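Please find the structures below.
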Structure 1
């Protein structure tokens, strides 16, 4: 038996959102993201309900991160938490979004646990910094808040 302990990194950030958990949670769906997240692309491979649910499967492609990735919704607790297992040939990500109430909306804690599965995946995980993650997630936070306050999609410049 061989055990390969690839490079592993946990990235975490908390967003302050202008909506309640009940308003935000349905937006955390690969189908609904087309409505509010500019430049979101995915191919939905399976959904019984037409939106996110436990067992929903979709695919994204990020050439600089190892290529085609398959996502599976592994935990689905409406208005509380959604989790994904995200895989490509070189890297896995355990992805979790947990919502909690706040005085003027809700907070969303986004956590990614990335693991390299081969040398390319190790390099991708090594390059991924907390600062870069926060920058990416800042765009998502601004996009969510724009949608929640205006009902329109924030466009990338």
Structure 2
């Protein structure tokens, strides 16, 4: 399974000490050079920088379709643009991205995608974690992950974890 990730899922998972969850779920993931620069180089000293740098299961790849990246840069940042371009080049089975405009663009190109909430749901269903709520709470409280109360409640209700 080829999985490509944008920077924010890596950073947010590292903030709560759960980056290895991606390794458990997918074995390895691919990131473009722009994501490497954002997380490891520009993010030196920040959550995720060392974890991503040391993770031998995270594979860096250069994007070859520079024209596509430039076109995508009209609306997306460098990391999102290269992540989508790399997912297309690798014919990725899954793209991990939370940014709404990036996801809309991925949908336009026919890419299958998920976000961090989807990662947690899959991890629970495959038995890697026992519940989602504490992880979502950590994402909100520690990593500053934004999730609407409506979505939060819906996810926890769907996963039989909501105590109203």
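In this comparison of 1, 2, the computed figure 2.5 for distance in nm of label points 7 Å out along Cα→Cβ at positions 40 and 104 is attributed to 1.
As an exercise: semi-axes √(5λ) of the Cα gyration tensor in Å, for residues 96-143 alone, calculated from one structure in 1, 2, equals 24, 14, 5. Which structure is it? Structure of origin is 2. When helix-only ellipticity at 222 nm (-39500 (n - 2.57) for each DSSP H run of 4 or more, over all residues; to 500) is computed for each of 1, 2, the one that comes out at -7000 is 1. Taking mean count of other Cβ atoms within 10 Å over residues 48-55 as the criterion, which structure among 1, 2 has the greatest value? If we compare mean count of other Cβ atoms within 10 Å over residues 48-55 over 1, 2, the biggest value is for 2. Could you figure out which one of 1, 2 the value 0.8 for distance in nm of label points 7 Å out along Cα→Cβ at positions 32 and 56 was computed from? Working through the options, I get structure 1. If distance in nm of label points 7 Å out along Cα→Cβ at positions 88 and 112 comes out at 1.1 when worked out from the coordinates, which of 1, 2 was used? Derived from the structure labelled 1. Taking relative contact order in percent (Cα under 8 Å, 6 or more apart) from the coordinates of each of 1, 2, which one would give 29? Only one of 1, 2 returns 29 for relative contact order in percent (Cα under 8 Å, 6 or more apart), namely 1. Computing mean count of other Cβ atoms within 10 Å over residues 64-71 across structures 1, 2 gives 13.4 for structure 2.
Values in this text are rule-based calculations from the coordinates and carry no lab data. Computed from a predicted model, the values in this text were never measured in an experiment. Cβ atoms are built from the backbone, for glycine too; each structure is taken alone.
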